[in-house]
Structure P
Amino acid sequence: MLVVLAGACAAFFLLPLVGLVVRAPWGSAAGALTDQSSISALRLSLVCSLASTALALLFGVPLAWVLARLQFPGKSLLRGIATLPMVLPPVVGGVALLLAFGRRGLVGEPLAAAFGVGLPFTTLGVIVAESFVAMPFLVIAVEAGLRSMDIRFEEAARTLGAGRWTVFRRVTLPLIAPSLVAGSVLAWSRALGEFGATITFAGNFPGTTQTAPLAIYIDLDSQHAERAVVLSLLLVLVSLAVLVGLRDRFLGGA
């Protein structure tokens with residue numbers, strides 16, 4: 001009975017992918033991918049997802065260290081807030097970003113008044129939206145790596161006279177490298193597929209904010225539905241490659 005239910009569950013996940021493969025216009029797939037709008041959307045997706053991953057590394061690693069190593073009031077609340085975008089509806093995240101960083105937002109209005117900086121409906125806004133939804137994946141992975149590592153290596157380095165930054169750079173980072181890589185790849189793949197927060201906060205302007213998921217959404221309801229299928233299949237392959245590549249990290253190579 002369990003095997004039957006497991007098979008039904010596997011079929012539930014597999015059938016949509018089979019539908020993409022069967023319905024894909026293989027004869028015109030190369031043309032769809034080399035279309036100017038497709039190239040523009042894919043290029044923008046790649047640039048923004050890599051930039052958001054860099055931001056996740058810059059800010060997420062220190063936050064993960066704080067959550068893993070320090071004890072302070074409100075720590076559980078901070079962890080909950082840091083991971084909230086993982087379960088928050090993406091559109092809600094986009095609305096929240098607008099209220100915080102929009103031209104009349106809590107932070108956006110002072111920035112616009114002082115420096116003329118506007119994040120919404122810009123490429124930078126895409127990066128901010130993708131960082132918001134992707135960074136929690138890196139924080140969780142790195143925090144788990146920091147908690148599981150043997151801190152005696154750090155203590156030994158300190159007894160030999162190494163400073164905190166040297167210990168972190170020469171001891172801690174190499175020890176948590178697998179978690180760091182896994183978190184970075186997960187954050188990148190999540191950013192690459194982000195839709196709701198991006199379209200809400202940054203809009204859908206070709207060449208500026210239209211990433212691949214947004215292009216798929218627009219093409220699906222137009223005369224370019226075949227191009228939407230090809231782009232969808234490409235993103236599926238990328239996501240599958242990420243999961244298969246990380247199987248050793250999460251499933252022990254099973």
Structure Q
Amino acid sequence: MSAHSNMSNPITPELIQDLQKFTDAQALIGEIFRRFGERAAIGTSGQLTGVVMIDLAFRSGAKPRVFTIDTLRLFPETYELFDALEKKYGFKIERLQPDPVKLKNMVQEQGEYLFFDSKQKQEFCCNLRKVEPNERVLETLDVWLTGLRADQSAARAATGKFEIISTGSQKRPILKVAPLVDWTEQRLREYAKEHGVPTHKLLDWKQEGWYYESLGCVICTTPIGPNESRRAGRWRWFNSEDNKECGLHTFHKDEV
């Protein structure tokens with residue numbers, strides 16, 4: 001990863017109040033990058049919300065910093081999408097990968113498919129492949145723009161647009177922003193089509209009523225049926241669980 005400025009702005013409730021004045025998503029994203037520069041970044045896994053945020057950022061006149069967590073288990077179509085985005089917008093997506101030594105030890109000790117064994121082992125795998133690399137990049141940020149949306153699952157229905165979270169051993173506060181939290185799937189698709197935004201090929205895959213809605217690692221992501229929830233295809237063998245998350249969005253929250 002390239003070196004980034006150590007300059008940072010204070011993350012306070014007053015900052016949130018100030019940013020709440022920007023009700024338009026493009027204006028909000030542009031203002032964040034104007035204020036924070038490379039201390040702000042869009043995190044995306046290739047879902048619709050992330051690619052639309054990237055387009056909005058460029059349309060605002062910003063030169064956004066964008067990162068993704070490459071678990072080394074992503075769909076080939078995911079890597080193709082990242083290449084297409086880089087080509088269209090003329091920038092590079094930072095690709096964070098898991099610690100190779102920890103990864104090797106995990107596979108040797110727990111097995112390559114440990115995530116089938118128990119919820120605890122699935123979370124352990126996700127933590128090593130996703131959460132730890134994500135925490136590394138958050139150490140360089142003051143503002144993290146995410147693709148969380150209220151309509152993605154029952155657990156995410158109460159997601160706010162702004163949230164102050166703690167990260168790192170020093171529990172440093174950073175601002176987590178979900179600029180498109182109230183956008184629907186249809187609105188995202190219409191926007192992407194209208195503006196020629198590259199999208200993930202699997203999001204247009206359909207077969208006998210089955211389709212992809214939420215995309216992660218290859219083995220841990222399956223299509224969903226007509227009457228299933230949007231995240232039913234993630235870790236399908238744990239569908240009795242009420243809240244299925246990989247850990248990226250389960251930080252301790254600060255009071256705001």
Structure R
Amino acid sequence: MKENQNTKSSALDIILTPFTFLYKVFIMLYVAVSLIVFYPVFKYLLSKPERFPKAFKVIRFYGKSWLFFTGVYVKVEGKQNIIKGEPFIITANHSSFLDPTCLYSIYDEYFVFTGKKEIEKWPLFHIFYTSGMNILVDRHSRVGAMRSFKKMMDVIDNGTPLVILPEGTISKEAPKLAEFKTGAVTIAIQKQVPIQPITFTTNWKRLERKGWFTGKASPGVVEAIVHPAIPTKGLTKADAEELNNTLRNVINQPLNKMYGV
């Protein structure tokens with residue numbers, strides 16, 4: 001039975017390949033053109049740190065707009081669990097290029113994003129990180145990583161939520177989770193702030209990390225589950241591994257239920 005379902009799924013993917021390709025081209029063109037249009041606004045707002053909160057609102061509007069115009073609707077479960085008015089760590093599985101935009105859609109209070117250093121080479125998009133609003137992490141340099149870690153600690157000290165995607169990059173086997181790095185739990189424990197886990201269950205179906213002709217891509221609903229916060233009060237460095245396992249299990253539970261991963 002399962003083999004028949006896989007065969008049907010493969011056949012459907014082949015039939016939809018031309019439409020998938022055209023949809024990806026549309027997304028690429030829309031994002032590129034819209035980013036060029038908004039770029040002067042971002043350039044101005046990101047030129048001074050005191051403008052970052054306003055920049056966040058514009059980025060949020062921009063992200064929600066391109067989700068709308070590309071036919072993607074974010075359905076959020078567990079809105080009552082969203083933490084407000086205090087510093088905390090936002091974590092989520094990284095299964096698609098849509099994940100950051102979806103986080104901007106979910107949270108309306110200013111937060112700081114972390115991303116890999118390679119982003120600084122991306123045309124136009126790099127401004128969101130090279131401006132200093134968000135934090136780039138150089139995973140290949142111990143000194144660079146420590147500097148980034150210090151900046152993250154400062155963000156929490158300033159009372160601002162921080163986004164860390166524990167997988168570090170988009171999982172090549174999404175929806176299956178990649179290995180979780182310990183940065184998020186380490187900072188949370190050291191600063192004694194809660195961790196908010198989020199599971200994106202269908203983002204990988206909307207825009208998958210694969211080739212132009214092989215990866216899934218389509219308009220539709222993306223589902224986000226906001227889990228209750230995981231407290232860290234009283235935890236120490238010795239609890240980091242267990243906390244990281246707990247975090248991974250919480251995020252993976254809906255994926256395991258839906259996909260058996």
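Since every read-out is calculated from the coordinates, none of them should be taken as a lab result. In this text, all values refer to a predicted model and were calculated from it rather than measured experimentally. Cβ atoms are built from the backbone, for glycine too; each structure is taken alone.
Of the structures labelled P, Q, R, one was used to calculate distance in nm of label points 7 Å out along Cα→Cβ at positions 73 and 201, giving 3.0. Name it.
P
Of the structures labelled P, Q, R, which one yields 15.4 when mean count of other Cβ atoms within 10 Å over residues 41-48 is computed from its coordinates?
It was calculated from structure R.
Out of P, Q, R, choose the structure whose coordinates give Rg/Rh (Cα atoms, Kirkwood Rh), for residues 169-208 alone equal to 1.26 when calculated.
P
Can you rank P, Q, R by FRET efficiency 1/(1 + (r/R0)^6) of positions 25 and 113 (r between Cβ atoms, R0 = 41 Å, to 0.05) and just name the one with the largest value?
Structure R comes out on top.
Suppose P(r) over Cα pairs in 10 Å bins from 0, in percent, for residues 97-192 alone works out to 14, 48, 35, 3; of P, Q, R, which structure was it derived from?
It was calculated from structure R.
Quick check: -22000 is what I get for helix-only ellipticity at 222 nm (-39500 (n - 2.57) for each DSSP H run of 4 or more, over all residues; to 500), calculated from one of P, Q, R. Which structure matches?
Traced to structure P.
Match the computed value 17.9, 53 of Rg and Dmax of the Cα atoms in Å to one of the structures P, Q, R, and report its label.
Going through each structure in turn, the value belongs to Q.
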